[in-house]
Structure P
């Protein structure tokens with residue numbers, strides 16, 4: 001068995017978008033009386049935009065804007081922040097280029113909506129390197145459910161066990177492992193992984209991933 005595809009997460013791995021989401025949530029939900037702290041934002045960080053709106057509505061129901069209105073407002077604010085500059089994290093272009101040079105198919109699998117996935121890849125100048133993009137818009141449940149990863153593998157025409165997933169969060173690692181994939185994690189400083197969300201390899205930045213790692217990950221286990 002060898003790797004035939006690389007599937008990348010988006011938020012926190014390819015782009016530094018956590019501040020974008022936090023700012024957007026605070027602005028949109030603050031307008032209906034929900035004042036979001038850093039700790040509260042951390043709870044919703046792994047969720048899809050629809051799940052975020054539902055979460056805050058359950059906590060403190062508001063009148064006026066619909067859940068869809070609130071979700072759309074958050075997405076629009078994040079989109080503006082992505083357009084405003086280069087949100088790319090270190091090593092993104094190098095890692096994607098390496099995977100292409102190895103002859104692997106390349107996909108994106110994200111809990112973000114399709115609009116933001118496309119916008120981010122275009123902003124990074126790597127949209128043409130991706131064979132397919134799977135977002136939360138394409139599946140019934142987002143990560144940690146494995147649906148986005150399974151659909152990405154299906155679209156690539158590759159079996160899940162022949163895919164290498166790149167992630168930054170425990171939620172994403174759980175999703176990729178549940179799909180039967182090997183996982184490379186590039187977490188932010190200080191973030192660890194529990195036994196039920198343990199990646200196969202942890203790196204400090206995407207540019208650290210090399211051909212030696214690709215070979216080691218696909219070497220038969222002892």
Structure Q
């Protein structure tokens with residue numbers, strides 16, 4: 001069963017302990033094919049991280065929890081979403097993980113939006129190696145004209161700026177699912193000074209300190 005169809009059990013919330021491949025498979029419902037793709041992604045990430053700054057070297061040891069599960073937990077929050085845009089896709093979290101988990105679903109597509117050309121080359125290698133349903137856009141997020149079901153991002157910018165980057169996607173009907181840190185209250189207060197939006201603040205299942213913002217109906221204040 002694809003992780004896109006798994007309903008998350010509150011009893012499976014992570015306590016911050018590191019998660020291995022077997023633990024991720026159990027939590028997400030990932031298939032053997034998806035697990036093989038995610039392992040190959042890890043190998044490419046490790047190789048490229050030795051040559052350029054993609055993720056912190058210390059976080060590679062917690063790949064399955066800090067990166068993969070952190071990304072995959074978004075799918076059950078929008079189980080019917082076919083098209084996603086990952087802004088500031090960087091090392092491919094959450095976008096490449098979403099593409100792996102959506103691979104084989106008719107009509108699924110993940111748009112990886114990244115302004116740095118060298119990071120786009122990394123993303124292109126993973127997309128090609130795994131034959132993922134993903135398209136790379138070497139551009140600034142706010143300059144890409146896309147209609148998608150969900151716009152997402154992780155660790156790209158403070159919320160007020162992130163909403164500026166994401167505004168064109170909201171204007172075309174997208175919903176936002178953003179992976180954020182624990183200090184979200186202050187960021188939400190600042191963002192509400194510049195923007196009007198409906199928001200649900202959800203707990204992260206990969207890190208008890210993290211939060212997921214589900215945002216809809218964005219407009220200028």
Structure R
């Protein structure tokens with residue numbers, strides 16, 4: 001793999017061991033990394049410093065969701081942006097029969113990048129240019145990363161959650177505060193799960209969500 005430094009090589013090896021990734025998956029992941037680097041100069045998809053830590057900050061952070069839903073084949077990634085976590089999930093699930101990742105993004109220029117990656121790597125993914133709350137997708141899991149605070153994010157994800165999806169949302173150190181705030185307006189069956197990629201990171205798992213009816 002054409003990695004840029006000894007550190008990136010070590011981080012790629014650590015990722016492969018942590019996720020039991022195949023050599024084919026690693027080639028696709030590095031292909032995505034290189035496409036992201038190429039397009040980032042034009043579209044500013046992620047911060048430059050984030051590219052240098054691609055494997056722990058992006059690849060592992062995204063791929064760890066598969067451990068929480070190992071049998072899930074249909075995913076919706078809301079506000080996917082540069083394709084995180086959706087494109088990582090699509091790469092990891094590429095050879096699984098029936099896998100389908102819906103990449104939902106409002107900005108057309110980002111959708112062009114997503115389409116380019118899906119086509120180049122032949123991924124089981126569909127790019128949807130639209131607003132998440134207006135697209136009631138029938139999926140096993142709905143996810144999002146760095147889109148909005150949880151109270152607002154639940155509004156975006158509610159059509160999927162209402163249809164039976166489990167929510168797995170990647171969050172940082174404010175996860176508990178966001179969950180407490182969300183419970184003011186939502187009745188939630190939820191828990192926080194420690195992230196594998198960041199000591200301060202948490203994954204918010206939402207098994208059910210119902211709006212509180214106020215009088």
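When P(r) over Cα pairs in 10 Å bins from 0, in percent, for residues 24-71 alone is computed for each of P, Q, R, which one produces 25, 55, 19, 1? Source structure for this number: Q. Comparing distance in nm of label points 7 Å out along Cα→Cβ at positions 96 and 168 across structures P, Q, R, the highest value is found for Q.
Quick note: the coordinates plus some simple rules give every number you see, no bench work behind them. Here the structure is a predicted model, which means the values were calculated and not measured. Cβ atoms are built from the backbone, for glycine too; each structure is taken alone.
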